[in-house]
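Next up: some structures, all given as structure tokens.
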Structure P
Amino acid sequence: MTVQDTKLQTLADELRAHTGRFTDKQFDWKAFPSNVGFDELSRAQMRYIGAGGSPKVGDNTTLKPDNFTLSLIYKEPGKYAACHSHEIEESFLIIDGALIVGWEKDGDVVEVNLGPKDMILNVREIGHGFRVDGVEPVMMSISVDVGKPLPPVYHYHPKEHPPELARAFGAQPGRTQVFDRTSSHPLQQLIAKYVVRHSELKTHWDDAGFSRKIYCGPGGVEVDTCRKEMLGIPSRVGVKPFSRDVEDAFLVLEGSLTVGWEENGEKVEIELGPRDLVKTPAGRKHWFRNNGAGHATVWYIVGSGSPELVKFEAA
């Protein structure tokens with residue numbers, strides 16, 4: 001049971017119950033039982049919405065998932081995640097550091113290096129793993145595009161395969177390719193559709209005064225699950241209340257953001273700092289505003305892949 005399952009007396013209490021504070025959480029180094037006994041696989045997870053790819057249950061600090069999960073993953077240099085696949089899409093958004101992500105098919109592996117604010121959407125049933133080859137740790141946000149994903153299916157795990165093969169995501173010597181958008185190789189062409197470079201994305205300026213970079217959804221990677229965008233919100237810019245027929249979530253990456261809720265004429269607000277999150281349920285009127293002196297960068301997830309129907313109005 002999560003806090004959101006209990007009856008809350010006030011709208012302010014409800015908003016707080018749908019807020020995940022970075023400073024109130026702890027990283028879990030035992031979130032993935034398949035890593036136990038394999039130091040090279042170690043990583044830590046901080047859960048915000050649902051459990052993500054972890055089988056952990058009973059965590060009352062995480063928010064109840066609907067159409068997606070969201071967590072932070074911390075990975076140290078030299079460590080990797082074994083090649084596995086899911087029944088649903090899973091996105092990696094890099095926050096700090098550089099991450100190698102490898103996709104495997106029929107013994108071939110394509111590896112792509114992702115930097116801060118780059119993203120990859122790992123598609124259904126394709127084997128993928130990741131590795132930190134750089135000199136600094138990686139912090140990333142992982143979202144699985146279903147509320148309760150099935151356990152991952154491992155393809156090349158050091159428990160069952162030689163360590164050097166597992167670390168290479170299943171590629172034999174000479175079968176690893178560096179990511180190349182111009183390549184005619186089928187796996188290169190496939191992964192190229194799902195790698196998003198922040199620097200290559202068009203910046204859309206909304207009439208309400210903030211910028212949007214579309215990662216997933218119409219105008220970005222084609223999906224039928226969840227839209228994902230990065231919002232750039234200048235100081236003193238905000239929008240009027242709006243609502244959706246699905247949930248959405250704001251994860252602050254830089255700066256600060258005030259999020260407000262409205263019900264029956266009552267209005268309440270909460271301010272978020274870096275790595276704080278608010279998830280708003282379907283049907284709830286809500287808004288956002290940057291009260292800070294500096295620019296705010298916000299990762300925004302909507303629980304539907306349908307085109308945007310909300311027309312934001314400047315507050």
Structure Q
Amino acid sequence: MKVEDLLKKYADGETNFSGIKLPLANLAEADLIGIILNEADLQGANLLFAYLNRANLSNANLVGSNLSGASLNQADLSGADLRSANLHGATLQGANLQETDITLAILLDANLVGADLRGADLSGATLIGACLRGANLRQEKKSYNTNLQGANLAGADLQGVNMKGVDLVRANLVGANLTEANLRGADLRQADLSRANLKGAVLTEANLTGAKLIGANLTNVNLVRAQMVQAEMPEANCQGANMTHVVLTRANLTMANLRAARMNQADFSRSNLADADLSEAESIGAFFARANMIGANLSYANLTQADLMSANLTAVKLTGATMPDGKVHG
């Protein structure tokens with residue numbers, strides 16, 4: 001079938017074009033709302049600014065296709081192959097992208113509000129400036145393992161997004177908005193979250209080993225039992241954070257704000273806390289073996305049963321602090 005035939009039949013009211021083969025087709029700006037193109041071969045097709053709202057593109061071959069500026073609101077793209085596709089500025093509000101292959105695709109400034117991305121493979125994809133508010137990336141079972149490994153999400157809007165268990169290894173999240181996002185159990189090893197806003201986010205049991213959180217906003221974040229070995233966190237703002245049982249061995253927390261944070265049973269062994277603010281922090285039973293705490297502020301902190309024996313406490317401020325033996329420092 002030729003493009004002209006498809007457009008004519010669609011204009012005449014026909015919508016079902018399942019399995020059609022139109023590789024490299026030019027459908028730029030075409031009005032194809034509600035069309036059925038499941039299992040169609042549209043590899044390399046030009047769908048620039050096409051109207052595909054509520055279209056059925058499930059299991060379609062869209063490898064290398066140009067969907068820049070296309071309208072795909074509420075479209076079904078489940079199981080589709082969008083490898084290396086260009087979706088720059090595309091709107092995908094409420095779209096179904098379950099188990100879709102989107103590796104190395106360009107989603108620059110794309111609108112993915114409320115999209116279902118469970119089990120999608122977005123490894124290596126570019127999502128700079130994309131909006132994913134209300135999107136569902138949650139890993140519910142092994143068959144829904146959303147992969148954002150190495151993805152570029154710099155400046156992306158992920159406020160309140162459910163990313164439980166998502167693979168974000170080596171992802172670029174510099175300056176991203178992750179306010180109140182659910183990242184419980186997420187794999188963020190070596191991810192770059194510098195200057196990201198994680199205020200109120202849930203990172204319980206997340207793996208942030210080797211992650212960069214330079215200047216990140218982590219106020220009131222939940223980091224209970226998170227793994228943060230060798231994390232880079234200079235000047236990070238962790239005020240009021242729940243860091244109970246967090247593992248921060250060999251982490252860099254120079255000049256970090258940990259004021260009023262809950263750090264009971266946390267492991268800070270060999271970490272660098274030089275000039276950090278731990279005032280009013282609750283650090284009952286915390287482990288500071290060989291930590292560098294030069295110039296740190298521990299005023300009015302609760303250090304009951306904390307291990308400070310081998311820490312470097314040069315020039316540390318301890319006014320009003322409850323020491324490991326339970327005595328209040330003068």
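Numbers for the structure displayed
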| quantity | calculated |
| --- | --- |
| Parent structure of the calculated result 17, given that relative contact order in percent (Cα under 8 Å, 6 or more apart) is the read-out and P, Q the choices | P |
| Test item: distance in nm of label points 7 Å out along Cα→Cβ at positions 196 and 268 calculated as 3.1, pick one of P, Q | P |
| Per Rg/Rh (Cα atoms, Kirkwood Rh), the highest-valued of structures P, Q | Q |
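Bear in mind that the values in this text are calculations on the coordinates, not laboratory data. Every value quoted in this text rests on a predicted model; they were computed, and no experiment measured them. Cβ atoms are built from the backbone, for glycine too; each structure is taken alone.
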